[in-house]
1. Using the calculated result -7500 for helix-only ellipticity at 222 nm (-39500 (n - 2.57) for each DSSP H run of 4 or more, over all residues; to 500), pick out the matching structure from 1, 2.
2. Comparing FRET efficiency 1/(1 + (r/R0)^6) of positions 44 and 68 (r between Cβ atoms, R0 = 25 Å, to 0.05) across structures 1, 2, which is largest?
3. Please compute FRET efficiency 1/(1 + (r/R0)^6) of positions 236 and 356 (r between Cβ atoms, R0 = 35 Å, to 0.05) for structures 1, 2 and give me the label with the greatest value.
4. Can you say which of 1, 2 returns 5.5 when distance in nm of label points 7 Å out along Cα→Cβ at positions 12 and 228 is computed?
5. A value of 1.30 was computed for Rg/Rh (Cα atoms, Kirkwood Rh), for residues 204-331 alone; which of 1, 2 is the source structure?
6. Can you rank 1, 2 by distance in nm of label points 7 Å out along Cα→Cβ at positions 100 and 172 and just name the one with the largest value?
7. Comparing structures 1, 2 by distance in nm of label points 7 Å out along Cα→Cβ at positions 260 and 340, which one has the largest value?
8. When Cα extents along the principal axes in Å is computed for each of 1, 2, which one produces 104, 62, 52?
Structure 1
Amino acid sequence: MTRDLWEILGPAFFELMILVGIHSYLGIHVIKRKVIFVDLALAQFAALGTTVGFLFGILPGTPGAYWFSLGFAILGAAVFSLSRFKNEKIPQEAVIGLTYALASAVAILVIDKAPHGAEHIKELLTGSILWVKWSTIGKAAAVYSLVGIFHFLLRDKFLLISSNPEKAYATGMSVRLWDFLFYMSFAVVITHSVGTAGVLLVFVFLVAPAVTSIMITDILWKQLAIGWSMGVLVSIIGLWFSYIFDLPSGPTVVAFYGFVLLLVALTLHVLRSAQKSKAVGQVVAGTLAFTLVGLGFYAMGHTFGNLHHEAHAASKVVDANQLANMDDDAIRSYLAGIDDLELLDVLYHKQQDDHIRILIATRLAQLDSHIGLEKLQGIMKNSSFPFIREEAREALEQLRINP
């Protein structure tokens, strides 16, 4: 069992570990630059590149798909580096959001012409982290290490632009050039990440650890330590949970990231509050309000679901009146298409013709022997017509022979 578990989850775990390493660091830059959607937008550009390649028959995971993805991601990096202005009237985040929307729209238009397009979009969103190969992990580790060295050597420039762009402009730095180098290295990382982890998981790996660590401390090395620790913990729990409950690994890890981030935020709210009892009360009240809203949606869903079911049942009542105009073969064919016991029961009780009721009861017996046999026995016992009682008996015998 342990060996099988390792063979299934081992590669995915190591892939998540190297994703945590580089993405937690880049995420801190993203938060400081206040360009939250740049990672999502670059990921979408990379996904668009893969999609365009797919249209030409280039399968995801192949060298051709990689170069298409990288090329489009670098194109996105160039766009974002040109979208920053010293005295900007329009926030850079607005430009990034717009380009993300455009890239998404173009991807949908392109994939609409490709075979199995829906499956491809789902794979791009959720990834296939469980199927990652050790060779892919090795390549990703090498690429991420090179990007990490690149950022370490140029850390002063990148950190200055991320933390204090006004000072960078004042010192005469070519901010657009350094932005392009930053986003280009970012694009290289994203290109590798999207192929295995998917757009959703990449976005969360970049943002969630960075947000959590920045909420706790302002010191960079502590932020990195917190982000990496959180990533390791959530990855282990998410993978294990997805294995136990047979859930998609990527979305499960994303959900746990959200849960841990919320838990940390609420804990910090209480610990840093001058009136801790009041803060605890706010957390409890918020939890209760959220629970009540959830229960409200649950009740609303059941109410509208029942209304829809009743309307559907009412339409079957109309059908019950039409059965009398069908021959036996048509009735059997019609009933064979109904798997809802409640709807069949409605048809049975609204039907006046005992012969048709026998056919309905027979169909019920095929789905639930107890209900169907009980109705056939009732017809055989209560019908005033001998030939109907005989027909019901024959139906019972036939069901016992061919249950």
Structure 2
Amino acid sequence: MTRHGFTSTTRHVIASRAGYRCSYPGCQKLTLGPAVAPDQYEDTGFASHIHAASLRGPRGQGGLKPAQLKHASNGIWMCGAHENLIDKKSGVRFPVNVLQSWKALHEYRTSFEHSGNQAAFGFVRTLRLERSPLFTPGTQIDFAKTTFLIGPNGSGKSAICEWVSILEASDNIRRWLANNNVHYDIIFDAPAEHRLSVQTEGILTLDLDGKTVSRNHARSSAVYLSGRGDNRIVCDLRRIMDLLQIDEFALRSLGTRVSGDFVKKVEFVQRTQQEDDEDELQRDDLDAPVYVLESHLTNGRVMRFEQLSGGERGRVLLELAMALAREGTQFGPTLLLVELKSLGMDWGAIQPYLDFFGSPECLYQTVLTSWELPSDVEMLGWQIYMVDGRPGEKGTVVASPRA
């Protein structure tokens, strides 16, 4: 049986792109060091195949040609222990898309550190649901660098995002406190492994690494963009503060550093007395100042939020959330959660952002929800889950099979 192994040159490329450190999340073991002899070194790492080198190997060959199987893009650098682990039982616990995402995240972080920056190594690895009103106990989501949650409205996609956002703040858990009994664990590396256990039974109970806490104190963050905000809030400043769950001064500062593809910066400007007078019948808090968002677009135009189309508003908010996630990656693992279809953007407008999330410049993890997939998402190497939560029943979350 023919085996399409890596050449010594290709092995060196795979190892070098990983900084000779294990790519398994949370490991980072250095696999290169001095030997006893002063003119020798020890190399204890392994260039593991993502698609199998031989026909019946772990994870199969996925229809790849021999040249593709032997290419550096099909290899991931591992220490001895994790090289053995990922190939056990034909690799069913570690499918192709998971290893591809590990490789991508590890190489991005290595590149970031090599450029002279301090990389905040870490990874939000797993959400395990022990008890919930929507899903079967034991349901588990293994987050890749980029993950899609696909399902119809009411299937539990928003619930998953709300539960994971506890890494940053507890406000999104509010609706689960009164009438729902939820228990779940989040496992993440920051850079050591941590487990945050969450329970809701009238009150919120958090347990971090075996210690009862009031909030997550491990260095990690989550940015949750659930949509375009509460339209009942007239003031753009307060609406976006509520949406992103940050205070006024943080939001104003963030607006000066957006620098995205669509918007260069945003400012919040108090409305004139005349504008307030025209709108007073729609407001409950007549004494509070109202601030409007002014978008300084990359095409040179300056437009108020209300003047933008629905999709353009979605782009402004998405780029604000991306800027917030970009800040977080400097200090710890960061997860950006975005409910795409709530932003009013079509796939044409979304595509450049998908390209960015899969690029070396994007150092944070991303979870996107939608009720459908764009036609070419399978080319992006993302982890895809089909979500089928059912209130009153026990639904499922199933990883989409990939070639």
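1. Going label by label, the one that fits is 2.
2. Structure 1 gives the largest value of FRET efficiency 1/(1 + (r/R0)^6) of positions 44 and 68 (r between Cβ atoms, R0 = 25 Å, to 0.05) among 1, 2.
3. Largest calculated value belongs to 2.
4. 2
5. Going through each structure in turn, the value belongs to 1.
6. Across 1, 2, distance in nm of label points 7 Å out along Cα→Cβ at positions 100 and 172 peaks for 1.
7. Max of distance in nm of label points 7 Å out along Cα→Cβ at positions 260 and 340: 1.
8. It traces back to 1.
Read-outs: derived from the displayed coordinates by stated rules, not from any lab. Everything numeric here is computed off the predicted structure, so don't read it as measured data. Cβ atoms are built from the backbone, for glycine too; each structure is taken alone.
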